Structure 1
Amino acid sequence: MRLLPVVLVLAACQGRVTDELEDTGEPVVVEGCRAGPGPAERIVVVSHPYAVDDTEWEVLSLSASGELATTGQTFSLGRATEGVVAFTPDGSLGLAAIEDGQLGVFSVVDGQVTVEFSGEFSDLYVTSVAMHPSGEKALLLDVNWRKNGGAVVEVAIDCDTGALTETRRWASKLAYAASARGADQWVVAADDIGSSGAGDVHLLGDDAVATASVFPDQDAVVSTMALAGDLALIGDFSGFGGGNRVGVARLDGDQLVAEPLVANIEDPVGIGVAPDRTSALISSGFGDALFAVAIDPSASPPVSLLGELIYDGGRPALPSGVVTISELDMAFVAENVGVRRVAFAPGGEMTDLGRFELGSGVEVVVGGIGVQP
């Protein structure tokens, strides 16, 4: 097992609110050495997979009021045509799935990025990463079939050095995306995992404790997943008969219950849940569009399509990954040659603030995106 030679400034152990609610309705607080909070002045990182140096990532500054600016800072992490960086909640460390199943790790101190590791991690073909709210562990997903080494691996993140060490592994098939639920569970979109049977979404603890099939066929290819309290939203961008839909599962204690699909959203490749959990922003890649859905756990269905946003300065161009920053009430969307900002308001209202342009031509096409929490 390779340990990553990451050296970071140790953060104080603080509480961090998760997406899970206790029976009392109060937020669950998870403690951890990188639980947050993040810096007031953040950075945004984007990959440029079609530049001459296709391993190059660009660093943007993000002010406390939500304004973006170029910094001139770049770093070489690895080629990424899509995806979202998994940051520790305090923003000190970022983990990204990069080309050919490799893993990229970088640290951030006072807005300056240092690449700590870029390469193969163990025997995994890493296709996505999910972060735990403590900042002390993460989940690495290998999307392969079981017989080809498909697995979901939990890694511990050392508080002193930042080194990653494998702690748990579950065999899996087509594990596409995951999110942490509280301190002890993960929600994973996969065909199967551990000892579970076939399904679309699984609740994972020491083993798969619950499974649900949210799509009525076997054509789904999951692009993304996000938690909105006790609801999981799962994008399906399959071109084989499914696609153009978002699956919904309800987390009821240690059970998963399928809810009605949200249909007629072409190629849903990114989902960002509003901080108040009353709505979510969904990016439509091939549709060159952004859609809003309403979220009401007490309604039937609990997730419903509100419609397409009204755009500032023209339609999106190939939007993909979506990152929500709760403290700013904003979402950031990777686009063809820029980053689009969307502001959330209570009750599901969203306002497109337009695209921050990075230039023109294939050199500045955006692939992966990460926003410091």
Structure 2
Amino acid sequence: MEEPVVIIGGGIIGASVAYNLASLYSLSNIVVLEKSRVGSGSTSASLGGFRHQFSDETAIKLTVESVKILNEFESSFGYDPLVRRDGYCFIASKKDSLQALETNRALASRLGIDVELLEDQELQQRFPFYSFDGIIGGTLCMADGHASTLAVLQGYVSKAKTLGVQFYEGTEVIGMSTQNSEVRAVVTDQRKIETSKVLIAAGAFSGLVGKLAGVDIPIKPYPRKILVTHAFSDSIPIEIPIIVDVDSTLAVGREGSGMIFADNEPVDSTFELSFPSDYDARVILKAVKRVPSLSNASVAYSDEGLYELTPDLNPIVSEIKEICGLYCCSGFAGHGFMHAPAIGRVMADIMMEQKTQIDISKYDLERFDSDKVQTSERLII
């Protein structure tokens, strides 16, 4: 029997890579290790958004390829991803912020993506329920939208299992054996698995897993919280774009028949899903200022999870050259779901030493060890 390929992390990224390794390269011995339940980490907290508005060309290309896969997902995997194109609208109150959005728009346009540039009056006419007081303009892309995180995850997991991939839940990795700068084994709280090929896809916990192999993976966890209201109308259409104020960091949109709103202002790095006692009140105050009718809504629940951030806010998708056979696919800054379909194939190609469909060399881990200036992704929400 061939030696297993071990994937540490049973979220959407790990599941996509496992499926692609099995389907594209006919690997029959792939083991996915998940310390809790499959998809229970950041994947479970994802609202399933996908967008083409980025400051990074590679990120846009990943979205384009991922959306192509989502469009054919039901016929390929048997699960309807429930794709809806309700759009993303980014607005700005500062000139430099609007200029950055215009630059992003030009980049998207060059790659064939239609993004509208709207002035404040146009924004107010299109979305009368929102108060654009102080906003000077924004960009709107109706090719952006949402899909069902659960359906896509289940599609990958189910299909991977039919191809022989083994998912072990409740299995925590507590050690990793290396010899002569090569991977030898992964040690879990239940057994030792001898292997020469390991992928770290543990999201916000990838830095901790890297330390087990003696390598530095600069990924830190940052808690994020989204408030979701009970069913609510009050003249707000059931389908609206998610509206993100890049200067105040407020995001407002729809989740089913309810509304969602969140404040993405910087917080301290921690694995604890803890927030200031006045967090909800502050976010609600911000939201009501922009959408006055929300004063009549009530919060049903909150969605909490961890963002996984690297120093330049771009992911790490590469081999770890310090240790032969060790790879990392993490640090997606909340974009893991939208890029998982394309990244699954890219990472499978890297692990099998094949040319990738998309050039993701800028996401190599070694960039943090060089003197080259790192270009940060500017649009993290």
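Every number in this text was worked out from the coordinates using simple rules, so none of it is lab data. Just so you know, these numbers come straight off a predicted model, no measurement behind them. Cβ atoms are built from the backbone, for glycine too; each structure is taken alone.
Given a value of 0 for helix-only ellipticity at 222 nm (-39500 (n - 2.57) for each DSSP H run of 4 or more, over all residues; to 500), point me to the structure among 1, 2 it was derived from. The correct label is 1. Taking FRET efficiency 1/(1 + (r/R0)^6) of positions 117 and 325 (r between Cβ atoms, R0 = 25 Å, to 0.05) as the measure, the highest value among 1, 2 is held by 1. Could you figure out which one of 1, 2 the value 2.5 for distance in nm of label points 7 Å out along Cα→Cβ at positions 77 and 213 was computed from? Matching structure: 2.
Of the structures labelled 1, 2, which one yields 64, 42, 41 when Cα extents along the principal axes in Å is computed from its coordinates?
Numbers: 1: 49, 48, 42; 2: 64, 42, 41.
Only structure 2 yields this read-out.
Taking FRET efficiency 1/(1 + (r/R0)^6) of positions 181 and 253 (r between Cβ atoms, R0 = 41 Å, to 0.05) as the criterion, the top structure among 1, 2 is 1, with the largest value.
For which of the structures 1, 2 does the calculation of relative contact order in percent (Cα under 8 Å, 6 or more apart) return 23?
Values: 1: 14; 2: 23.
Of the structures listed, the value fits 2.
Comparing FRET efficiency 1/(1 + (r/R0)^6) of positions 229 and 309 (r between Cβ atoms, R0 = 25 Å, to 0.05) across structures 1, 2, the highest value is found for 1.
1.9 is what came out when distance in nm of label points 7 Å out along Cα→Cβ at positions 205 and 277 was calculated for one structure; which of 1, 2 is it?
Only structure 1 yields this read-out.
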